[in-house]
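Where a number appears in this text, it was derived from the coordinates with a stated rule and is not lab data. The shown structure was predicted, so the numbers you read here are calculated from the model rather than taken from an experiment. Cβ atoms are built from the backbone, for glycine too; each structure is taken alone.
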Structure I
Amino acid sequence: MKIETGKGKITLAALIGIWSVSALTSLPGLAVSPILDKLKTIFPSASEFDIQMLTSLPSLLIIPFVLLAGHLTTRVPYYRLLAWGLWLFLLSGVLYFFCGEMWQLIAVSALLGIGSGIIIPLSTSLVSRFFVGDYRVRQFGYASAIANITLVLATALAGYLADVQWRLPFMVYLLPIVSIVLIPSMSVCDGTVALAGAGQKNAPAGSINFPRLLPYMLYYFLVTYLTVVVSFNLPFLMGELKYDSDVSGVVISLFFLAIMAPGFVLSPILRVMKGGVEWICLLLIAVGLLLIFTFSSLWLIALGCIVSGVGYGIVQPYLYDCVAKVSSAGRVAFALALLMAMNYVAILVCPFIVDYLQRIMHVESQGFAFGLNAVVAFAVLLAMLAIYICKRKR
């Protein structure tokens, strides 16, 4: 079976390889979450700092290695670099089963962060290597949807396995085996498909249009910063509202499913939105956060999660395609690395900013984060509207 790319055809095995790499990007840190409450029992001498390091170190290391991997794509053969990242990811998954002390878990988590950092920009730029035009938009949507559905399914699986034995959730980190096996198929098809430069009309060979890239980076930081409070703060808000943790888990799953769903029909959605993708998606995120902040009804909180999730689910793959258009073929990976680094920076700084503002404003409500981010979202929307009006008047 051959798959049309817009500049030739590739095998189904190569396409599954591309999708399998996309699926890995959502996994870092996932296996640790179900056992966080058990770590103090498993490792009695572990401090709170040790546990924080275990959860935050992979994200800290992902950022520099995302940028490094994006840069190295111009110096190291692409599939060799991808193989390095996949093998490091897989090695960390294996080593987790042999860790008997907290410092060993932390060290292996660092290795996982390095492997993930290498894979993440390459996973997105794989789509740009093979697909162009509407085919690329569609595949960015599929890749985003696959990453999010993998997150939902792997989270459920890790939670179940954690109840059986605390090491078993680390089995999800063995998934790179599929991608490693399919690297030859991707490489062969890459050689047979004539690589059309991503966005050749927008950027000359070997270049990135940074004035056009920077707004996309800032916007991606903003929407990630706004929506990450759902996964970080919703469990605490649900607890404050006297809902069970199982209910909280279901609502958060709805959020991730809402992020996933638009990816399967991205092209028609973008055609309907035309030139208003950025402000429509930001409006959806703002309305969703406002619903969560304003109402205590479970159904309205769930609706808020779905609305904000849909907004983020549309704009994420849309931004990937926009960045591909402002980069030449050889620099797409680095441009996407710069964009995706904003995602992890936002994830890291959001809890600190919210906590700091909550302390100086002397607010104890768990809904504060949602109200704050809703205000930020509506403020940016007003600023975007003002800029648009000024441009029209000129």
Structure II
Amino acid sequence: MKRVLLLSNGHGEDLSASLIGDRLQASGVAVQALPLVGHGAAYRQAGIAVLGRTREFSTGGLGYTSLGGRLTELFQGQVSYLLGRLGLFLRQSRQADLVVVVGDVIPVLAAWLCRRPVVTYLVAYSSHYEGRLRLPWPCGGCLRSQRFRRVFSRDAFSATDLTAQLGRPVRFLGNPFLDPALAAAPPPDSEEQPAAPSAQALALLPGSRLPEAERNLELMLLVLERLPAPLQQPDRLGLEAALVKGFQLEQIVALAARLGWRLEGRSLRRGPLELRLHWGRFPAVLQRASLLLSMTGTAAEQAVGLGKPVMQLVGFGPQFTPAFAEAQRRLLGPSLACSAGEPGTEQSLGGTARLLSEQLEALVIGTDLADRCRANGLERIGGPGGSARMAEQILAVLDD
């Protein structure tokens, strides 16, 4: 039996790698995973063995975005933890027939050092950021090596750019992380309230990292309070929030009380506003949405892949900061919009509410917004089936 070792360094990267790994397991390949950030929840949910003892850090692997984040990681021991994980990878890779890398320069360099055949999916890099991709040293040299049997990019523009830069074929096969968003929506559970009979639905995506997601939801509630009065009526606009399972009900209650909202069943209410809460039902919420208010990374990319318009709301981080939001707009293009203003200010909150109103009106009157978002999603993310196409290429390498 062939053995594949998956190496990834981020929550979104874990998701994509787990989807590829799941396909490989179904084809009879023995798959193990080594996440460099977090506990590898996506792997565990897919039934893929996770190597070693894992840890979660308060920065969520995003400490590089600020000096404070880097210092926090240093004091929490993340550097020594990372070195330990890389050492474990180098030892375990000796038993692997193939290493599959999903991430950026750190796992790419580690895979080159292990001297095993490698397939890599460069989900962390895109030429859309600056027009020409500047791979950090020594990533380019590693990718030119014959040890790297296949290189996949996250979009067609990057594939063309990297093919020229590296002097070897770089393929765009779609993005595996889109596939879960296209999954059939699960049936309603016994406690779920029926959707409001509204013509439109606004979905809130506060993120997956706690406690940041709690702070993000608070900012989103402040935006909802600033929506024009007609849009605050449930029969005009349905409001839904997709929450991760770790977001406890007690946290919701405390947050609501601070802002003058109250919890009724699985809904938050304030005056005419009603926000329905859903845990672990992201695909269903995403598919119902006409428009999304997002403070996320991968989830926003999934929404764009489905052709949905996305409104960003900048926050305090560590992930969804103004710098992250600006980079995401360069990556994902015209499907995204964002208000000016520092996080939590009236300029940001009120401006976001106004832009939401304008985009909802554009969808109602039938402008080309929806068509532009669908075309942009196909260009930037690709269609469904990315995980199957990558697994097929990996199986071909194993058979060489």
Structure III
Amino acid sequence: MAAALSLEEAQARLLALVPSLAEGAGPIERLSVDEALGRYLAAPLTARRTQPAADLSSMDGYAIRAEDIPGPWRVVGESAAGHPHGGRLQAGEAVRIATGALLPDGASAVLVQEDCARNGETLTLTGTPPSPPSRHIRPRAMDFAEGASLLPQGTRIGPPQIALALSAGYTHLPVRHRPRVTIIDSGDELAAPGEVLPPHRIPASNGAMLAALISTLPCAIQRHGPVPDDLAALIAALDAAAEADVIVTSGGASVGDHDLIRPALESCGATLDFWRVAIKPGKPLLVATRQRVGRADQLIVGLPGNPVASMVTGYFFVLPLLRRLLGAGDCLPRVIATTLAAPLPAGGDRREFRRGLWDGQLVREGELQDSGALASLARSNCLILREAGAPAAASGDPAWVYPLENGGIT
């Protein structure tokens, strides 16, 4: 039996199954800028206009010629945002100007209104003149010039990116289509909502948990199950998901007598890419592909059935895969350095991700680390990284955490 892969090797192999945009991955659609929220740019964003298009005032005050300092001046008009002054400043003239308003022709300085006194149309300087004279001027192209590279391909489109795209002259943005994801929950012990629960059965919860995890990304999600531990039933569930871009299964990915995901995939024509990752929880993870005529291969990720292991592997594998399909530049969750608030035991023979509570400065692990303990998972907001063979750690020692909120991408 082949050795379990490291986390990094397994993630790299999984992401390598998705062609890059340059290799023809897609398809691509064009959405209005406001509809593109949460998607990823399928092409670089290049400015179609200059911002600002002309010199603007950054303060309320008076526009003057710098060579006329220290004044006095005669106020000859006003420039407001959207309503520029029409004339050109002559020697000794000033124009009342608002923040964001166009600087009049000939003006080269702005006096802040608090530094001025006005008597009728006569303006005098009572405070300190701006140094340099252009201090309160936003020069043309201060933000960007037409043709400038603004954002690289793969950038996530959030509120600031929407504002930038509109300011840069865009009404629509290119993004990849939303991946279609089918989640299959399997196991004889699982009961659908509302079913009678004898002691040997439990409510099916992994499918709902994984759907909620995936819903942090713009995907089209379908759920199927719970499916019993029956080869024919699993094959039927996989065949019913033939149109999905990604199938995520939960349960049955190990090698027990009732773990039937692998034989079901083989029966459906899928090819196993790898199985087993050297992490805890989550070792029995599998990844397979199924060829489709005229379309990209279908990707199948088989997660363990224990709920914490299912969540952890969904976090480290399913979310990065979907981000890559969506065209993300950064696919992997981010690890953050912090400090332990309480001791941790020595690491075992696998890299471990322990549930913890992090307040932004200190982190402590949860009270129960069993991979079937949902209550401690629900009370946690991060995963604490423990390397294989790490020595016991004391309070105040450095630690590294993966935030669970937003799938680890902020």
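Results, tabulated for the structure shown:
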| read-out | value |
| --- | --- |
| Distance in nm of label points 7 Å out along Cα→Cβ at positions 166 and 326 - structure with the largest value, from I, II, III | I |
| Highest-scoring label, criterion being distance in nm of label points 7 Å out along Cα→Cβ at positions 54 and 222, among I, II, III | III |
| Label whose coordinates, when FRET efficiency 1/(1 + (r/R0)^6) of positions 110 and 174 (r between Cβ atoms, R0 = 30 Å, to 0.05) is calculated, return 0.75 (choices I, II, III) | II |
| Structure responsible for -4000, with helix-only ellipticity at 222 nm (-39500 (n - 2.57) for each DSSP H run of 4 or more, over all residues; to 500) calculated and labels I, II, III on offer | III |
| Comparison of I, II, III by distance in nm of label points 7 Å out along Cα→Cβ at positions 78 and 350 - largest value held by | III |
